[in-house]
1. With mean count of other Cβ atoms within 10 Å over residues 46-53 coming out at 24.2, pick the structure among 1, 2 it was computed from.
2. Have a look at 1, 2 and say which one yields 26 for relative contact order in percent (Cα under 8 Å, 6 or more apart), as calculated.
3. Figure out for me which of the structures 1, 2 the number 3.3 belongs to, where distance in nm of label points 7 Å out along Cα→Cβ at positions 22 and 110 was derived from the coordinates.
4. With mean count of other Cβ atoms within 10 Å over residues 30-37 computed per structure, which member of 1, 2 shows the largest figure?
5. I have -14000 for helix-only ellipticity at 222 nm (-39500 (n - 2.57) for each DSSP H run of 4 or more, over all residues; to 500), calculated from one of the structures 1, 2. Which structure is it?
6. To which of 1, 2 does the computed value 11.2, 31 (Rg and Dmax of the Cα atoms in Å, for residues 54-101 alone) belong?
Structure 1
Amino acid sequence: MDDLYREVIIEHYKNPGYRGKLDPHDISFADNNPLCGDHIQIDLRVDAGGVVTDARFDGHGCAISQASADLLIESVIGKPLEEIKKLNKDDLLELLGIELGPVRLKCALLSLKVLKAGVYGLGEASDSLVE
């Protein structure tokens, strides 16, 4: 089963469906993982009811960071911001479908950290956002 999930990660890394930038956007936030240099920017369009109508990510980094960003963006389109605020690391790890060690966990969680910092309107992303 792990091989299937690895294939999904490689596919999302090589052919991301949600890579790009939104202009105009309602929410935009970027951050990086200083341990490895991964960088993610997330742009969201939000309707008057607080529902994400479109989203994109941009950045660079390892397959795990980029695939997790693509999977996360795919999962939040159509969701209200209040629901996105409740996402946690277990939700993202379920999307990835594989066990990760501590170093790769930071790579995977970068997109969630960026997304939530943007949704909360924070000036700086914190690891506590993904717990």
Structure 2
Amino acid sequence: MELGGLFLSALLSATVLPGGSEAVLVYLDSRAERGFWTLLAVASVGNTIGGMSSYILGRLFPQRQSNKKGVQKAIAKITKYGSPVLLLSWVPIIGDVLCVGAGWLRINWLVSAIFIGVGKTARYTVLLVVL
């Protein structure tokens, strides 16, 4: 049940919904009932799937010019740096926009999933090691 809660928290935290998967992860780690790798895998997979749900939302939007400043900036960054910018998909607010922008730009889904997953896993790894 605890791992399911961590997964759900991580998944929802990676969408446009607010969430605090970091707090759940740190709490479960402090209880020392689950191993490092198990917690890392569950949180990372959930968060990556959540990021890819934002990517899919971006794919659903028609490709026309947006007049929103935040969206324009994200699209410009993705266009300039390509899919590696998705390593920053873990950053609050910005990460959601980057994932949506990658979908909107029709960046290859597998490449996007890899970069999103690496970025989110790295964040959780640092969190678990530091705390």
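1. Matching structure: 2.
2. Structure 1 accounts for this read-out.
3. 2
4. Once mean count of other Cβ atoms within 10 Å over residues 30-37 is tallied for 1, 2, the winner is 1.
5. This figure was derived from 1.
6. Only structure 1 yields this read-out.
Readers should treat all values here as calculations from the given coordinates under stated rules, not as data from a laboratory. Note that the structure is a prediction, hence the values are computed from the model and not measured. Cβ atoms are built from the backbone, for glycine too; each structure is taken alone.
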